[in-house]
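Undergrad: Take a look at these structures.
No lab work stands behind these numbers, since they all come straight from the coordinates. No experiment lies behind these values; they were computed from the predicted model shown. Cβ atoms are built from the backbone, for glycine too; each structure is taken alone.
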Structure P
Amino acid sequence: AEETADAEQARDRGEMPVVFVHGVGLGPLPYIGFITEMAGQSPTIVLELPFVSQRLSAGRAPPPHSTVRAIEGAMKRHGIATATFVGHSLGSVYLSWVAKLRPNLVASFVFIDPIVFLLHHHKVAHSFLYKKPLSVLEVVENYFVKSEQRIVSYFHREFFWYKNLLLADQLSGIPTAVVLSQEDSIVPVPAVADYLTRYSSASLSHSVLPGASHGEFLSNPAWSDHVLGVV
């Protein structure tokens with residue numbers, strides 16, 4: 001009851017609740033600073049994805065319908081009817097499921113380094129699963145993240161692009177902001193930016209962080225502030 005009252009008071013103050021979904025790696029840990037900033041402004045629910053967070057005992061990833069029902073249940077427990085959904089990288093997949101299955105839960109979307117737009121494009125799968133690392137950062141990323149047993153199993157056996165792909169017209173007029181990183185090694189940024197420009201409207205906009213790589217907004221205060229401003 002206390003949590004419900006808190007959520008109601010926050011909405012009375014004009015603070016829209018946030019549901020945040022992280023990307024691949026170490027779960028919410030790398031996002032702690034970013035999450036703390038969001039939570040300081042709005043009530044925040046963080047969805048944890050243990051099967052891509054280097055946990056061997058994580059089990060299989062729940063399917064879309066089960067996941068969205070769980071999100072809806074968490075929102076109801078906290079007295080939240082609608083929220084701003086924020087997803088980074090793989091987290092954008094979960095936003096796409098909500099958009100298609102429970103759009104009534106969404107006040108707005110913020111996609112950061114999203115893989116869901118043009119997911120049929122060869123770059124996403126090739127860059128994450130098969131590309132040989134060229135830089136020191138890519139070598140470290142490949143060893144600690146892309147080669148981790150549970151993460152590899154998830155992407156090869158439980159990731160279905162046709163379930164996760166999101167088309168601009170599936171956003172149903174929901175206010176949506178997309179933040180891309182110019183030097184993203186996974187997302188085909190020029191193609192995605194062109195696609196979003198063609199579908200640009202009063203409810204759909206995008207921005208590009210100049211010189212940023214995938215996820216680098218987390219370590220750059222100016223870029224992080226830009227994303228927080230969008231949220």
Structure Q
Amino acid sequence: MGVVKLGDVARESRLKWTKSKQDVPIVGLEHLIPDEIRFDAYDINTDNTFSKRFVKGQVLFGRRRAYQRKAAIAEFDGICSGDITVIQAIEGKMLPELLPFIIQTPVFFDYANRGSAGSLSPRVKWEHLADYEFELPPLEEQKILADKLWAAYRLKEAYKKLLVATDEMVKSQFIEMVGDPRNNPKGWPTKRLSELAEYSIGLTYKPEQICDDGTIVLRSGNIQDGKISFCWKP
């Protein structure tokens with residue numbers, strides 16, 4: 001198929017939810033995970049003004065603060081925030097299974113970020129996203145590519161679970177050798193943390209002081225799951 005624009009092979013879904021929201025999954029930006037193409041978190045039976053409908057197989061793209069790199073495929077039907085753009089592959093032009101891998105890429109997010117408008121909460125419109133250009137093979141090759149990408153994704157997820165299990169094993173082995181540090185059953189000598197390490201208090205600043213140039217300033221939101229994340233911004 002060659003080089004295409006996103007708007008030629010996918011469209012924005014603007015369906016509205018008009019029925020009762022009772023027991024219907026509600027998805028906000030906080031439920032989408034940066035750099036992940038799947039999600040399973042959502043709210044239910046909460047007060048909200050959301051009315052945008054999505055269905056299984058569509059891609060939910062976080063159009064607000066696109067630099068957070070939030071985009072994932074929906075595996076159930078529900079309602080989402082207005083700060084989420086619902087994208088659907090056009091039948092006969094792109095396989096829905098391939099779409100999340102097109103969206104969830106650094107190149108696409110950089111493009112989306114350049115088209116965002118607003119200072120504190122920049123948002124990008126579908127009209128800008130629709131002009132994004134990329135290479136797309138014919139449908140037969142899309143199927144082969146999508147199968148390989150999903151297989152690689154499943155392998156990565158299995159590896160992540162193995163790392164978690166290994167981490168738990170290391171913690172268990174530590175407690176077995178040293179004892180639970182909370183009650184110190186082996187009677188090891190104890191010291192205050194201040195005797196072993198120094199600490200410094202960070203800086204404070206206001207959101208309006210943010211600029212693209214200068215020194216990176218980390219906030220508590222940049223510490224996620226025991227790691228430093230540079231995708232979170234106030």
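Undergrad: For the read-out mean count of other Cβ atoms within 10 Å over residues 116-123, a value of 12.4 was computed from one structure; give its label from P, Q.
TA: Q
Undergrad: Ok, one more. Assign the value -8500, calculated as helix-only ellipticity at 222 nm (-39500 (n - 2.57) for each DSSP H run of 4 or more, over all residues; to 500), to the correct structure from P, Q.
TA: Source structure: Q.
Undergrad: State the single structure among P, Q that was used to calculate FRET efficiency 1/(1 + (r/R0)^6) of positions 108 and 124 (r between Cβ atoms, R0 = 25 Å, to 0.05), giving 0.55.
TA: P
Undergrad: Continuing with the same structure: I have 2.5 for distance in nm of label points 7 Å out along Cα→Cβ at positions 20 and 180, calculated from one of the structures P, Q. Which structure is it?
TA: Computing distance in nm of label points 7 Å out along Cα→Cβ at positions 20 and 180 on every structure in P, Q gives 2.5 only for P.
Undergrad: One of P, Q was used to compute distance in nm of label points 7 Å out along Cα→Cβ at positions 60 and 76, and the result was 2.5. Which label is that?
TA: P
Undergrad: Related question: Work out percent of Cα pairs over 23 Å apart for each of structures P, Q, then name the structure with the largest result.
TA: The maximum falls on structure Q.
Undergrad: Also, I was wondering about something else. Of the structures labelled P, Q, one was used to calculate FRET efficiency 1/(1 + (r/R0)^6) of positions 44 and 148 (r between Cβ atoms, R0 = 35 Å, to 0.05), giving 0.50. Name it.
TA: Computing FRET efficiency 1/(1 + (r/R0)^6) of positions 44 and 148 (r between Cβ atoms, R0 = 35 Å, to 0.05) on every structure in P, Q gives 0.50 only for Q.
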